[in-house]
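Chemist: Read through the structures below before going on.
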Structure I
Amino acid sequence: MENGIANLANLLAPGGVDTHVIALNRRGAFADRLPAPSQVVSLGKSPGFSWRWAVNLRKEIIRIAPDVIHTHNLGPLIYTGLADLWPGLPPIVHGEHAELDDGEKGWKRLNLRRMLYRRCAAIHTVSVSLTANLEANGLRHRRLATIPNGVDTERFRPCDDPPGLRERLGLPAPGQGFVIGMVGRFGPFKRQRLLVEAFHLLAPRHPSLWLVLVGDGGPEAASVRERVRNSPYQDRIRLAGFQAEPAPWYQAFDLFVLPSVNEGLSNAILEAMACATPVVAHASCGCAELIEPEVTGFLRDLGDAREMAMFLESFVTAPSGLWRPVGPTARERVIHEFSLQQMARRYVELYQAVTERRDGSRSDHRLKQG
C-alpha cells in the first residue's frame with residue numbers, strides 16, 4: 001500500500017497535486033520516494049487506543065490544510081473519523097485494500113465501518129471483487145468507486161542481460177539454477193512461511209532450485225527468518241530484505257509466486273507481470289482480475305505446502321517453452337489495462353468530485369491531499 005501511495009504522489013505532482021503523509025506510527029522506507037514539497041509527519045502512536053492521537057492528528061491536518069484527506073484501511077479511518085467530529089476538516093476519501101477477514105465481519109466491526117463511512121465523501125477499493133466484498137457485507141456508500149492499481153511499465157520491464165543480472169545479484173546463471181521468488185511485507189496473509197515449507201519439500205529433489213524472498217517488516221518476519229536460519233538448505237534461500245528498487249529481482253526470477261490469501265489488487269503481481277516474469281498466485285480476491293489462467297499467469301488453490309510444492313514442481317520439471325510465454329503476454333495486458341496514468345486520472349476525478357462546491361464550481365487553488 002505504501003508503494004501505491006508513493007507511485008500516486010509522483011504521478012499527481014506534475015499536475016499540481018501536493019501529497020502530504022501523516023503516519024500514525026512511524027515514517028516508512030517509501031517516504032523517501034515522495035516528491036517535493038511533500039511533508040511526512042510521524043505521530044509516533046503507541047499501541048492501544050487513545051483520544052490523544054485523534055487530537056494530534058486533527059492538529060496536523062489543520063496545519064497542512066489539505067483539500068482532501070485520503071485514508072487507507074480501518075485504523076487511520078478510525079482516528080480521522082474522530083478528528084472529524086468537530087467541524088472544519090476537508091472531505092475524507094477512504095480506501096480499502098483487502099478483503100474483510102472473519103475478524104472484520106462481526107457486527108461490532110461492521111457497524112463501526114458503517115458509522116465511519118458516513119463521515120466519508122467517497123469510498124474506493126482497488127478491485128471489482130473487493131467492492132463486491134464490501135457490498136456483500138452490507139457496506140455501501142453513495143459514492144463507492146473501484147480504481148484498480150497501476151504499474152510503471154518503464155521502470156518494471158524485462159531485463160536485457162539476464163546472465164549479468166543474475167551474477168550481480170549473486171544468483172545462479174539462467175539454465176544453471178531455477179529461481180522462485182516473492183516480493184512483499186511479511187504480513188499474516190502473505191504466507192511466506194508456507195512458501196518456505198513448500199521449498200523444503202522440493203529442495204532435496206531439485207538441487208538447483210533457489211528461493212528468494214524480497215521484503216521486510218511485518219509480524220511474520222521473525223518466524224520466517226528463524227525457519228531459514230535453521231534450514232539445511234539455507235545456502236539456497238536468499239532473504240534479500242527491503243529493496244528500494246525491486247525491479248531487478250522480479251527480472252531475475254524464473255517464477256514469481258504469491259500465496260497470499262487476501263489481496264485487493266496486488267501491486268507485486270502487476271510488477272512481476274510488467275517484467276514479463278510468469279506468475280503463480282493463490283486464487284484470492286483480486287488476483288483473478290489480473291490473471292487469465294494459463295494465458296497471463298497461473299491461478300491455483302495453494303492451500304498447503306504439499307499442494308504448493310506439487311504445483312511448483314510442474315514448472316521446475318516441464319520445458320520452459322510450455323509456460324514461460326505467459327510472461328510477455330502478461331506484460332502486454334498490463335501495458336494496455338493497468339497503466340499508472342489511468343489510475344492517476346481516476347483518483348484526480350474522484351478528488352475533484354468530492355471537492356466541488358455546492359454550486360458545482362471547483363476551487364481554483366492548488367489541490368492538496370493529506
Structure II
Amino acid sequence: MIQLFPKLLLACVSVLLVAVLWSCEEKMGPAEALPDFAIEPVNVPAVINRSKATRYVIQFRVSHPEGPAAVDSVWAEFADPAGGSLLRLGLYDDGAALHPEDGDVVARDGVYSNSFSSQQVSWPAGPVSLVAGALDAAGQRVSTTPLTLNAVDNRPPHLLQVEAPDTLPAGSPPVLFATTVVDSNGVPEDVQLVQLLGFQNGSLVFQLPLSLLERQSALQARYGQAFDSTFAARRQGDFQLQFLAVDRSGDSARSQLQPIFLENTPPRVFQPAFRDTIQRPGSGADTLSVRIRATDRQGPEDLDRVQFVVELVGGNPSAPVQMFDDGDVQANGDPVAGDGQYSRIVSITAQNQPGTYLLHFSARDRVGQWSETLTDTLVVLP
C-alpha cells in the first residue's frame with residue numbers, strides 16, 4: 001500500500017508526458033519557407049521635375065533568408081537612355097539616425113531609403129531608368145528590373161471645371177462637390193492629390209480629400225465627394241471654397257474662391273422619459289433614471305451637450321445636470337450608446353422637499369446654439 005501511490009503517480013506522469021509529446025508532434029507542420037534574397041520597389045517617383053528644386057525619396061524593400069544582418073549594402077542607380085550613369089545613391093535602413101536626409105522612417109524594418117534633389121543632376125528630358133541592387137555578406141547580388149521615370153520641365157496641373165453649391169441647407173441630402181483635373185505635362189496619372197479647402201474670415205478651417213470619381217483619359221480625371229447637411233457640423237455661416245490639385249512634383253493648381261453658405265440649425269430635445277411620481281424615502285436614497293432624446297439636423301457630431309435643470313415650484317433652479325449617450329448603465333443609466341437617447345441617474349433622499357419639481361431640458365450644438373427648452377414635471381410625495 002505504501003508503494004502503490006508512487007507507482008501510480010509515476011504511471012500517470014509517464015502517460016501525461018507521452019500525451020504532451022504526441023500533442024506537440026501533432027501540431028508540428030512543415031517549416032515555413034524562408035524568404036528569398038530579393039529586392040523590390042516600395043516608393044519611387046513617377047516624375048522628376050527638372051525645372052524646380054524638389055526633393056524625392058526612393059525606398060526599396062530587401063528580404064534575406066538570414067535576416068537583415070546578412071545584407072551588406074543596398075544602392076540605386078539612375079541612367080540615361082544610352083545607359084550612362086546619372087546618379088548613384090546608397091540606400092539605408094537606419095530610421096534616418098545615421099543619414100538624417102535619407103527619408104527612412106523605421107530602422108531595421110527591411111525598407112532601405114534615400115533622398116535626392118532634382119538639382120543634383122542635369123537630367124535629360126524624357127525617360128530615365130532606375131535600377132536598385134543589394135549585396136549580401138556572402139557576395140551574392142540581386143537587383144530590380146529597370147524602372148522608368150520621366151524627367152520633365154514640370155508644369156502645374158490644370159483645373160478644367162468645378163462643381164459646388166452656393167448654399168447647403170440644414171437637412172440637405174448628399175450634394176456633389178467635384179472638379180475635373182488635367183495634367184499639363186502629358187504624364188499619365190501624375191496628379192497625386194486633390195482636396196477641397198474651406199476658408200472663413202480669411203483662415204483655412206477645413207481641408208478635405210476628394211476621391212477619384214472617373215478617369216476620363218490617361219491625362220484627365222474627375223475628383224469629388226458628396227456631402228450632406230452633416231458637412232455643416234461644427235460649422236455655420238459664410239465660407240469660401242477652393243479646389244486644390246497637386247502633382248507628384250509638388251506643383252499645384254487652385255480654383256478661384258467661391259462662396260458657400262452652410263446653414264446650421266439648433267438642436268432639438270423631445271420625448272422625456274422618467275417616472276412622474278416618486279415617494280421620498282424615509283432614510284437613505286432612491287434613484288430615478290431620467291432620459292430624453294436629442295437630435296441635430298447636422299448630425300450627432302454637431303451635438304455638444306444635453307442637460308436638464310431641476311426647479312422646485314416656488315424655489316430656485318439647480319445647477320445644470322449633464323446627460324450622456326454613452327451606453328454606461330451603471331454610471332449614467334444609459335442602455336445604448338449613440339442611439340440619440342441621453343440619460344442620467346439622480347438620487348432622491350429624505351432631505352428633498354416634497355412637492356412638484358420642474359425639469360427643464362435643453363441641448364447645445366458645437367457652434368453654440370441652444371435648443372428650445374422642454375419642461376416636464378416630477379412629483380415627490382412626502
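Chemist: If distance in nm of label points 7 Å out along Cα→Cβ at positions 219 and 347 is computed to be 2.8, which of I, II is the source?
Modeler: Computed on structure I.
Chemist: With volume of the Cα convex hull per residue in Å³ derived from the coordinates and found to be 315, which of I, II does the value describe?
Modeler: Structure II accounts for this read-out.
Chemist: Which of the displayed structures (I, II) returns the greatest value of Cα Rg over 2.2 N^0.38 Å, for residues 59-146 alone on calculation? Kindly include the intermediate steps, with their values, before the conclusion.
Modeler: On the way: I: 1.07; II: 1.14.
Top value of Cα Rg over 2.2 N^0.38 Å, for residues 59-146 alone, among I, II, belongs to structure II.
Chemist: If relative contact order in percent (Cα under 8 Å, 6 or more apart) is calculated from each of I, II, which structure is the one that comes out at 19?
Modeler: That value comes from structure I.
Chemist: Now a separate question. Ranked by FRET efficiency 1/(1 + (r/R0)^6) of positions 99 and 179 (r between Cβ atoms, R0 = 25 Å, to 0.05), which of I, II sits at the highest value? Could the numbers behind the result be given before it?
Modeler: Working: I: 0.25; II: 0.05.
Across I, II, FRET efficiency 1/(1 + (r/R0)^6) of positions 99 and 179 (r between Cβ atoms, R0 = 25 Å, to 0.05) peaks for I.
Chemist: I have -11000 for helix-only ellipticity at 222 nm (-39500 (n - 2.57) for each DSSP H run of 4 or more, over all residues; to 500), calculated from one of the structures I, II. Which structure is it?
Modeler: Of the structures listed, the value fits I.
We did not get these values from a lab; they are worked out from the coordinates using the rules stated. All figures in this text were calculated on a predicted structure; none of them were measured in a lab. Cβ atoms are built from the backbone, for glycine too; each structure is taken alone.
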